[in-house]
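Take a look at the structures listed below.
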Structure I
Amino acid sequence: MTNKLCSIGVILAAVAPFNANALGYKTDNFNFSLTGYGTAGIIEPNFDKPDFIGDFRVRGQVMYTPSDTHAFGLVYMIDEDAVYEDNWLHDAFGFWQWRGVGRIEAGFTDSVAHKLGLGLPDVGGMRINHDSLIYRKMGTGGPVIANNEITNGTDALRLNIVSASRNNIQYGVSVAGITGDYDFGVDAGIKIKQSSSKTKYAFSIGASFMNHLDDYETATFVPKVTADWRGQLAIGTNIQYNSWIFALNGRLIYDENPIDVAADGITAGAGISYDLLNYTLSLSYIFSETGIWHDEFKNHNDHTALASFRYKYSKYIDGWTSVGISRAEPFLAAGLRVTF
């Protein structure tokens, strides 16, 4: 079922660019848009026994703008991760946007700390900034913190309040509950950015608290966690100079009294990318260590490095190849991505 739906996502993305007029509809105060991508490729762990990679994301948004100041909308998004977990949505929420003031979101979506976070550059198709396909295909050997940005999942009913960007600063808070994964969660984030000069930069910091984790799945490839509570802190920075982008980020997770397994710890990452005409190259490295706060559990660490190359054939189509190492095992991957 999963492979079929992945293929459907790839086919939809492949067809969409040739019907671009069907991807959006706009009147004076009504706008509908459909965006997404589809990726099809292969990965060869240890340069042997190739395995299929299927990834997709489709996002629809309807927005009503009664005036220049206010806008109301609905968002629905489905992706390969959601389908892999037998869900039929990743995002499903409504929003009210007040120009110059901010935005309120209510429904099922990522938290403010996640949305204001900063990831690592990656031009390949292994999705290193969100439940990376590397670990799903290569295995982990133990719990791995694969996302360096704070994430509390999208299965809880959540309210996000985020400000508009003023004086290069944007901030927000969110609360979540009504879920079987934890009693409630709160988080906050802030992003500072400068994009008007030759050297552009951004810095973000976020914090999160979740109470009474009950079989909470932190990622699709690690054991579920039960603990009294979880605290998180994440920082990130991006610097762009001409065609170069440099990035650093890290995340700290602490679980109070975890049962059976420790999936908390620290992770840190660094990356760089260079863009020249239709060619882009990126290098990224992620370190993860779990179990460091609890003597009763064994520590587990992982080093993952990835080099990716992308050639953009057109506005909608690009090809990519990646080579990397994880769990001390090398791998090679390549694929075709279609964006609409």
Structure II
Amino acid sequence: MKKLLVLLFMLTGFAISADHGIYLKVLENSPLPIEKVVEQVRLNVQESGYTVLAQKGISSPDLIRRADEKKCGYRGFILVLQDPAYTDFLASVGEKYIVAAFLKIGIYESEHGVQVNITDPETISRIVLNDLDDAQYNAACKQVIPFKTKLISAIQQQASGAKVTKAQEPVRSTEDLREASKDMFMMVGPMTFYDDEDQFPVIYSQSTQNVQQDIRKLIARVQKNLQSFRPSEGDREYQWTPKKADLKWKLTGMLYTPDSSAALLGLSRNRTEALSFLIAGKPRADAKNNCPGLDHSAAYPIEVLIYAEEGKLIMRTAREMFRMDMYFWDAGKMAFMEYMNLPKMLDNSIKKALLGNN
């Protein structure tokens, strides 16, 4: 009997360890007002040595709902963090891997109180590091776990609500992540950043003699382009929104490698947030909560990577169909079909926002 219990424990442990949620719930059902929870979490992470790169209210599906009776009234916030040691680790594996360096916290209201999710660093790294050989991949993924544990502990200290570690959808197995398995067959392609150029494409390149200087110049041009951005007619008309400002892309966080030879920018937009959370929550919406998709709030910001390779400064950002598969797969195939034109529209809008009309 004792041997059987040990065997069951081992099997159960293996099954749990093989499940990787894109999101990880770390605090559950806090009775405090959401502003208090945000303040508490921010203080916790700052005291643990994290740099808060950005804090913003996210746009709930209510933003794009005309009828008041359809609005849920729930709100959410995102915190974008940097752990300098984690950024250093990723850069030591390869500068291009700092695309995983943003540590994102989603704090949102529900019918049960305030919830806190993070994007699971282990899951994200297993996707981003996918082009390494097996030995390098397994070693690097193992080294990410202490960074993940540190982040969870930092958020949970002096916290209200139940302290939990629950993998949240989309959930994939270790094997699925390593094999870059397709989730939306014939629609998205393999779940990998670097083994398939189509998933995380180069959208801009230039020759460079001084990487650090040219990166800062390029970022300055991006900031100027963002300020002057005007959406195309198709972008404007894709989904109703009450304010023109909701269509402006904004920087939500920015970090550099230790030697400033690579940078990661975060991009977000109000209408895009609202629409993605509406789509993510549709299958689960009910009379008690018409905005369940807010539990995907830590999907933002969108990552834009700038680094040097073979004498060129290049800019990459994920193809939005791929990114939606990564962060919103659980919305289901019907949602992907219904909004099939959305990813391409976003690809074009993001490129125009970053690069201007050139």
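We did not get these values from a lab; they are worked out from the coordinates using the rules stated. Just so it is clear, the model here is predicted, and its values are computed rather than measured. Cβ atoms are built from the backbone, for glycine too; each structure is taken alone.
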### Task
Name the one structure among I, II that log10 I(q)/I(0) by the Debye sum over Cα atoms at q = 0.11, 0.14, 0.24 Å⁻¹, for residues 56-143 alone of -0.46, -0.63, -1.12 was derived from.
II
### Message
When helix-only ellipticity at 222 nm (-39500 (n - 2.57) for each DSSP H run of 4 or more, over all residues; to 500) is computed for each of I, II, which one produces -12000?
### Response
II
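log10 I(q)/I(0) by the Debye sum over Cα atoms at q = 0.12, 0.14, 0.15, 0.17 Å⁻¹, for residues 128-239 alone was computed and gave -0.87, -1.08, -1.13, -1.13; which structure, I, II, did it come from?
II
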### relative contact order in percent (Cα under 8 Å, 6 or more apart) - highest-scoring structure of I, II
II
### Message
One of I, II was used to compute distance in nm of label points 7 Å out along Cα→Cβ at positions 80 and 96, and the result was 2.2. Which label is that?
### Response
II
### Query
Among the shown structures I, II, from which was the value 0.40 of FRET efficiency 1/(1 + (r/R0)^6) of positions 72 and 248 (r between Cβ atoms, R0 = 35 Å, to 0.05) calculated?
I
### Test item: mean count of other Cβ atoms within 10 Å over residues 24-31 calculated as 11.1, pick one of I, II
I
